[in-house]
1. Tell me which of I, II gives 0.95 when you compute Rg/Rh (Cα atoms, Kirkwood Rh).
2. Which of I, II yields 20.8 for mean count of other Cβ atoms within 10 Å over residues 35-42, as computed?
3. Among I, II, considering only FRET efficiency 1/(1 + (r/R0)^6) of positions 147 and 291 (r between Cβ atoms, R0 = 35 Å, to 0.05), which has the greatest calculated value?
4. Quick one: FRET efficiency 1/(1 + (r/R0)^6) of positions 155 and 355 (r between Cβ atoms, R0 = 35 Å, to 0.05) came out at 0.45 when computed from one of I, II, so which one is it?
5. Computing distance in nm of label points 7 Å out along Cα→Cβ at positions 59 and 387 gives 6.5 for which of I, II?
6. Where is distance in nm of label points 7 Å out along Cα→Cβ at positions 19 and 371 largest, in which of I, II?
7. For which of the structures I, II does the calculation of relative contact order in percent (Cα under 8 Å, 6 or more apart) return 7?
8. So if we calculate distance in nm of label points 7 Å out along Cα→Cβ at positions 139 and 347 for every structure here (I, II), which label has the highest result?
Structure I
Amino acid sequence: MIVKGDDTIPHDEILKSLLTKKGDIYNVSQLRQDIITVGDLFSAKGFAYADVNPVTKIDDKTRVVELSIDVDKGKKVYVGNINMLGNIKTRDNVIRREFRLKEGEVFDGSKLKRSKQRINNLNYFEDVKIDTQRGENPELIDILTTVTEKPTGSFTIGAGFSSVENLIFTTSIAQDNLFGNGHRVNLTASLSSIRTDFNISFTEPRLFDSEISAGIDAFNQDQDFLSFDAKTTGAGFRLGKNITEFESLNLGYRFENVEVTGVSAADTTEFLSNETRTTSRLSPTYVYDSRDNFLNPSKGWRHVIGFEFAGLGGAKFTRSSYEITYYHPLLGKLVGAAHARVNFAEGYGGETLPSFERYFMGGPTSLRGFTIQDVGPKDSDGDPLGGSKALILNLEMQYPFTKSLRGFVFYDRGNVYGSGPDISLTSKDFDLGEMRNSIGAGIRFISPFGPLGFAYGVKIDKKSGESTGEFHFSAGSAF
């Protein structure tokens, strides 16, 4: 197999990119895909109209096909006009700023594909189509983006059930594209037997159409962790900056007042007591995200490295985390997904990590099949205390029945580590041998109110007194 024609792209590089290899069984559908691949290689160099022709010569005696790829790259073309169609509400600049191409620069087919991904990930449109056509002269290529708007505002009321929280009531008012400017406003309330949460947030994803995002948050939360109750009131702000196509740096600040109650004298420890404390923290975060679709990914990576430094006033502690997610196509429509996260926290300056900053695990976005009552250190009454360290691994095999509906099966493995009166099901430090396990299945779908999910997890290592498994309801992305 050989490549003929211009060597703008080295022939060895072209051959390496092909699915068809010397010695393989001749496959016409595979060859068609190879022709598209070669065309994409030249398109990424500005040759949008490259002509790629396979030439075959069959030897009937030896049953061997001699294959050559003839390439006529044509002329290099440049981006002409970029036009928008169908955006009744969303302003042109909100779409245009997601383009990786600019009018007048050399055309790049890979950047055009990435532009479509970014516009889809705005989640403002039911459908996004990008068409190209010759411009005013043969060296120009015009781009027409046609979008179909969808509702971006919602008012939702929901109810669910949990063995720990009993009846769960949630309501939210959200607008992801306020006045067509891309601004996000969200007010949420969650009520159950163990928590009362109220949150409000505002986000400007592209401050003055730049690569900088900004946001403010305010919250009032009251949660019963069973071993103690924490009432938190506070506010904060966020700033973010894209540093490359897939990477961003973010910085957050949050001030909180936390009142801890419900701790009995017998359960009082160095880190757990009835008290009122303030926290003032900075939270720098690094994110790498190459997923092809934020709501329904089928390939790509997501890495998140986060730190929290508290001590500008009030409690002194640090928290750090590393999270990794990977999606990869398997067989047919099947998609494999892997997610892992490690957390570590500790106090400094002679202080211990406060009880309300410890990690808890169990639920739809961590260790399914378990509740927070089942995982990590416990007090003398068997209630969860949380820990200063945590590990979680989630493996999934997903099948997209439709564009909006996916079924999945999963295996989860994780634990919370730290000190406490009862650490029989964990340890003080990280221990890969001391981890809880579950398997299960569920569905996720994109509703008019956002992503929703239902799953049932079964404990593989069920202990005495524990339930066999748990049913979970979730709103938002899986990981």
Structure II
Amino acid sequence: MKVLLIYPQSPETFWSFKHALKFITKKALHPPLGLLTVAAMLPETWEKKLVDENVEPLLDKHLEWADYAFISAMAIQRKSVQRVVDRCREKGVKVVAGGPLFTTGHQEFSGIDHFVLGEAEVTLPRFLRDLEAGEARAIYATDQFPDLAGTPPPLWGLLKLRRYASMSLQYSRGCPFQCEFCDITTLFGRKVRTKSTTQVLAELEGLRAAGWRGALFIVDDNFIGNKVKLKRKVLPAIIAWMRLYKRPFILSTEASIDLSDDEELMTLMVRAGFDGVFVGIETPNEDSLAECSKLQNRNRDLVACIKKIQSFGLEVRGGFIVGFDHDSPSIFDKQIELIQNSRIVTAMVGLLNAPRGSRLYQRIVQEGRLVQEVTGDNTDLSTNIQPKMGLEALSQGYRQIISGIYSPKPYFDRVRAYLREYHPQQKNRSRFHARYIRLHTGYAWAFPKTLILLGVKDRARVQYWKLFFWSLFRRPKLFPMAMTFAVYGFHFRKVFQACL
């Protein structure tokens, strides 16, 4: 059996970092971890190839080679999925589809021979048994949330590593919280299931043996869902492993705001090599937090919590939402104030959307306020909800926020403020240490590119040079970080060009 694993193309978005990746000659930020894991579950005797359309085109010769095409995708890839399916059908390649997009909405797609929905540890073996017997059904689904002890390491050998800026690893699934706008608990449940320490170390070793050095993103929706296991077993083991192999990776992940309550946990994360964490901040409006059941964020000084996490050396990347039913026109200025005061450089602000599978989706349908399906892009000025404040007012307010945080002056002011206050309690290695640059020549060329593209051609060049000389003379050890943020700003301005 010849199997072609296809990851459809994603459009340019906030998190694609497309315009930033050009500086370091990378094609995509992260690899398709789900497909690589599924590949490891397929029979060893099968021939396997991977085509990630985000780093290379899907060619006719790929399809002519294959007996089956396995496709996985998220909502953001909806449009490119159907194009890929149509090409497979033209070439007579049977299609097997799974992943979040299909698990919550497989009815929307035609031309797919088999849907393998839910978590592959449950449904994929059933499909493979039936396929071998010549009795494969159209749909395999489950509501089970399996133990992760049997989940194999991804097949990194299928990947062209150097085309990516970061690798990925999954430690856990599930989230103990149940925010109304989120579909994670529908997909993965509320009970946090984790891999063993042995599994985690094996995956780290697999990446190291494959030759990867540098950024590694732990993709868990809430890495700290089981704090006890992290502190007692997993993080101490990672610390020892990283020390043994001279810290080959720079880690980042996602976590809830209650990370700020646990100094021991933050200390261990930094010692393990973490330098960044995405946190869902959402809104400073207490009524809106109550509305969406974001209980872990309520009754907090959000700025103080963010700055506490940052004080340990963890750069906070934040998610923010406007368009809640309890939002008034004052929310836009309040969001700008929160972002600027918290010094969050990478702030993703989006309109409230209701993904299929979320409790919010069910409520909006019942209220007759669903206007379309989600695009999967939180920053494209779209919402599938009829907002109570009116779409025009919400759109204008959104543009106001984007202008207030990503126009050159407020953005570079925020970067300088963050770097001025950056005095981590735990010493951590720079994200661009010399050995990493030598191994990845694209990074060595990034700095000369910034001099030309940002220092000469970009409309924000005045602010760029102010940051350049300020960081060079005031915080020289943070100069690489300053230049990284300058590149981020270039990407963000490109993404939000229509708003700016």
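Each reported figure results from applying straightforward, stated rules to the coordinates on display, with no laboratory input. What you see is a predicted model, and the numbers here were worked out from it, not measured in a lab. Cβ atoms are built from the backbone, for glycine too; each structure is taken alone.
1. II
2. Of the options listed, only II reproduces it.
3. Between I, II, the highest calculated value is found for I.
4. I
5. I
6. Max of distance in nm of label points 7 Å out along Cα→Cβ at positions 19 and 371: I.
7. Comparing all candidates, it corresponds to I.
8. Comparing I, II, the top value of distance in nm of label points 7 Å out along Cα→Cβ at positions 139 and 347 belongs to I.
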